[in-house]
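Trainee: Please find the structures below.
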Structure I
Amino acid sequence: MNKIEVFENKYPDRDYYITHVNEEFTSMCPKTGLPDFGVITINYVPDKLCLELKALKYYFLEFRNKGIFYEAVTNQILDDLCSACKPRFMEIIGKFTIRGGIHSTVKAIYDPSNRGKF
């Protein structure tokens, strides 16, 4: 996986939300090998570090040829991004396109102080 880069938060004493949206997320179905398409939304409250966007873009590209279920990819993104920037709060929302008449949304949350709600 590409390294997720971070930079210093200039306002570490303030709670504020950052939202990043990747509208061109792709991965591969581990059962069929067919491509899966979706929108990944990252909402987080930074602590001392923020996510750097160019590296984040290349991180997402690593999933293009990876066979992984929706639930796993959403939770892996949460784990990887939390590990990199150690936020106060983070949620990852994966909205995946219709396959067989069903569309899926998966939300994974890191919330040690109960800032967010399902």
Structure II
Amino acid sequence: MHKEVAKLREQMHVLARLKTKGFLNEAKYIEQTMELTAKVNKLQAELKKLTRSDDEDETINQIEMLIDFFEKQSKPITEFDESAFESIVEKNVVVNQHELEFHLIGELKLRENIE
């Protein structure tokens, strides 16, 4: 699709050059430019939708990984496991002096009070 967008934009440049040189009248230039712009916008919307879909798939995969991790635990976690922590937690954010926020894979956020 990126190639199609590039091709349409090149066609728009050709139209502009033809108009500048006097080979294409204003009305025809506007008509064809609007048509090409509509096609470009449609392709870009489709690309955005595909990208969003890929991101959603990745989020679902990450949440499934979290579920699998916790389902495989035979007993409650009572000690810090550095490797598990590093694979699950993307970052920690200090919200204020009494609160931390953990950003987990799968776009999950957990707040924890510290007092």
Structure III
Amino acid sequence: MNLQTHEHAGVLTVSVSGPIDHVTSEEFASALDESLKNHPGQPPKVVLDFSDVTYISSAGLRILMLVSRRLKGQAGALVVARLNALIQEVFSISRFNLIVPTYPTIEAARTALGG
């Protein structure tokens, strides 16, 4: 999985595409870890752009939870922006948006992170 990254005002935006399920979740985790290593920030503030994510399973949510915990442990934060209706529904029903905040736009997410 190839993630596209962009840094703006101390906030790293990572664009993700495709499904994140039991088949792709470990690849997603590895690619995200690599992106974070290549863009160290203190504290690490990350926006995941999910506009091109077509599906997320519990395996994908688990990866998000682990990354969020790790960043919080470094006084950073992880948020997700631009979820399609299906992914937004998954976050709402599972109440996962209480663990990883969601925003309608990249700009709103960056603003929430102070970027």
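Trainee: Upon calculation of helix-only ellipticity at 222 nm (-39500 (n - 2.57) for each DSSP H run of 4 or more, over all residues; to 500) from the atomic coordinates, which of the structures I, II, III produces -12500?
Mentor: Numbers: I: -6500; II: -22000; III: -12500.
It must be structure III, since only it matches.
Trainee: I, II, III: which one has FRET efficiency 1/(1 + (r/R0)^6) of positions 32 and 88 (r between Cβ atoms, R0 = 41 Å, to 0.05), as calculated, at 0.15?
Mentor: Values: I: 0.60; II: 0.15; III: 1.00.
The structure behind it is II.
Trainee: Still on this model: Ranked on distance in nm of label points 7 Å out along Cα→Cβ at positions 48 and 64, which label among I, II, III comes first with the largest value?
Mentor: On the way: I: 3.5; II: 2.8; III: 0.6.
The structure with the largest value is I.
Trainee: Now for a different question. For percent of Cα pairs over 20 Å apart, which of I, II, III scores largest? Could you put the intermediate results ahead of the total?
Mentor: Working: I: 40; II: 65; III: 32.
Biggest value here belongs to II.
FYI, it's all coordinate maths here, none of it is from the lab. What you are looking at is a predicted structure, and each value in this text was computed from that prediction instead of being measured. Cβ atoms are built from the backbone, for glycine too; each structure is taken alone.
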